[in-house]
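Novice: Multiple structures follow.
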Structure 1
Amino acid sequence: MDSLPICSVEEVPEGDARGFELKSGEESLLSLILAKRDGKIFAYENRCPHRGTPLDWRPDRLLDVTGEYLICATHGALFRFEDGDCVVGPCVGEGLRPIRVEVVDGRVRWVRGGSPA
């Protein structure tokens, strides 16, 4: 399967999340969130299932005040790191779309054409 590099594992701090935009030339391929907890990387499309808007209101501002959940800046919905499920807000029962990634030699790579992990 084809894969594209996103970043090094160290670029996503433990217990935090970062947004990334994957491009091919000028074409945007994917806007995604990488979150890290207990050394494991979780990847989701940066798109609220309720409003269709990006979660971050400013670059890399993706966590609630407790640092426990990913938060949608548009309406405050909270999503778990581990599975992207909405636990508070208007989209409870829905979740973020998982993106399949792999870690190879300390680099996080997007796996194109693969089903979500």
Structure 2
Amino acid sequence: MKRLIIATLLGLVFGFVCLSLAKSGVYEISTALAVSIVSGRVLIGFAIGISKFSFKHWSIHGLVMGLIVSLPAGFGAMIGPENPEFTHKMLFLSTVITGMIYGFLIELITSAIFKAKQ
């Protein structure tokens, strides 16, 4: 239970970090997109908290869970209009790669700092 709570709360924190980074650009972020960004990161934390997948190292677990949970959002990011600064491919890659980074960071803090075992 400790692991689930810590990982989910970290997902919420990183969701707001991700949202603030997204808002720092020149384009306005809609409420629906803001909710999607935050809830996607919370879902990464929740998935890490409940996951029983066994990998050789906690870091691989965080990266894989971040990848798996971010894939739907990455494909969803490609639906919007094409932007000269951010192509659909770039939106997909940035969504999935940042999801993997957040997954790694959530797992790092949960497993290495708080010592919450899987």
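Every number in this text was worked out from the coordinates using simple rules, so none of it is lab data. Bear in mind the structure is a predicted one, so any value in this text is a computation, not a measurement. Cβ atoms are built from the backbone, for glycine too; each structure is taken alone.
Novice: One of 1, 2 was used to compute distance in nm of label points 7 Å out along Cα→Cβ at positions 5 and 101, and the result was 1.5. Which label is that?
Specialist: This value belongs to structure 1.
Novice: Okay, next question. Work out relative contact order in percent (Cα under 8 Å, 6 or more apart) for each of structures 1, 2, then name the structure with the largest result.
Specialist: 2
Novice: To which of 1, 2 does the computed value 1.1 (distance in nm of label points 7 Å out along Cα→Cβ at positions 37 and 77) belong?
Specialist: Answer by label: 2.
Novice: From which structure (1, 2) was helix-only ellipticity at 222 nm (-39500 (n - 2.57) for each DSSP H run of 4 or more, over all residues; to 500) calculated, if the value obtained is 0?
Specialist: Derived from 1, not from the others.
Novice: Please compute mean count of other Cβ atoms within 10 Å over residues 53-60 for structures 1, 2 and give me the label with the greatest value.
Specialist: Checked 1, 2; max of mean count of other Cβ atoms within 10 Å over residues 53-60 sits with 1.
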